[in-house]
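J.: See the structures that follow.
Each reported figure results from applying straightforward, stated rules to the coordinates on display, with no laboratory input. Small disclaimer: the values here were computed from a predicted structure and weren't measured. Cβ atoms are built from the backbone, for glycine too; each structure is taken alone.
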Structure 1
Amino acid sequence: MLADSKAVAFVTVTDLDRARAFYEGVLSLKVLSQDVFAVMAQAGGVKLRISRAPVVVPAPYTVAGFDVEDIDAIVDGLASRGVVFERYPFFGDAQDARGVWSAPGGARVAWFKDPDGNLLSVQRMG
């Protein structure tokens, strides 16, 4: 029924201006619109609605991810813009010093948080 529909992802934040500065300025997403309720951004043809809420309780799992061609260049570029990548001890040596995890199947993933603590990722599928 919805297979041919375009999906929209959602992230909740407390401060739209701060969120816009991060998603547009740091991550380089294209902002399509902003009103008092949300910032609508786009990445690779997928819309991301960054909605305002009085309180955000970050999920302990990834809420949005971005497939990239060159994860090393993206991680280095984001790090140069102040993004801090998460380190997970349970990955051990499978996660490099920059925070890129090499999955057994060949995918490579790195996680980081937005200013409200939403867990995001960049990944290069194997």
Structure 2
Amino acid sequence: MIQITPQMRVLVAVEPVDFRRGIDGLVSLCREALRSDPFSGTVFVFRSRGSQAIKLLVYDGQGFWLCHKRLSQGRFRHWPLGREAATELVAHELQVLLCCGNPAATGIPPAWRTVGPQAHL
């Protein structure tokens, strides 16, 4: 079982991928298109062309986990955009995305911010 924690890095592929790809195909995509190390423990998130399914790929130190979620109705309407091949999310934003929500609309303050007299400026 995997658990997504706030300490984990989450990279979301902006463009859809061919869902016929398995672990090896997604690992090569992580290296080539996303320019990231698939063995780093990063959670990689991909969506299908029709936006009806997503896959999560993560290495846990022993092997790869590949999780697939396909919606019975509707699509993943809110998908992160960016000029790069991937965009980074934090754990709570990924949870919102997995529930078909908009991760950009969570309204949760950043994890690190200035505390003290300067915080009110």
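J.: Of the structures labelled 1, 2, which one yields 27 when percent of Cα pairs over 18 Å apart, for residues 24-71 alone is computed from its coordinates? If you can, show how the numbers build up before the last one.
T.: Details: 1: 41; 2: 27.
The correct label is 2.
J.: Given structures 1, 2, which gives the highest value for distance in nm of label points 7 Å out along Cα→Cβ at positions 16 and 40?
T.: 2
J.: Of the structures labelled 1, 2, one was used to calculate distance in nm of label points 7 Å out along Cα→Cβ at positions 8 and 88, giving 1.7. Name it.
T.: Values: 1: 3.0; 2: 1.7.
Structure of origin is 2.
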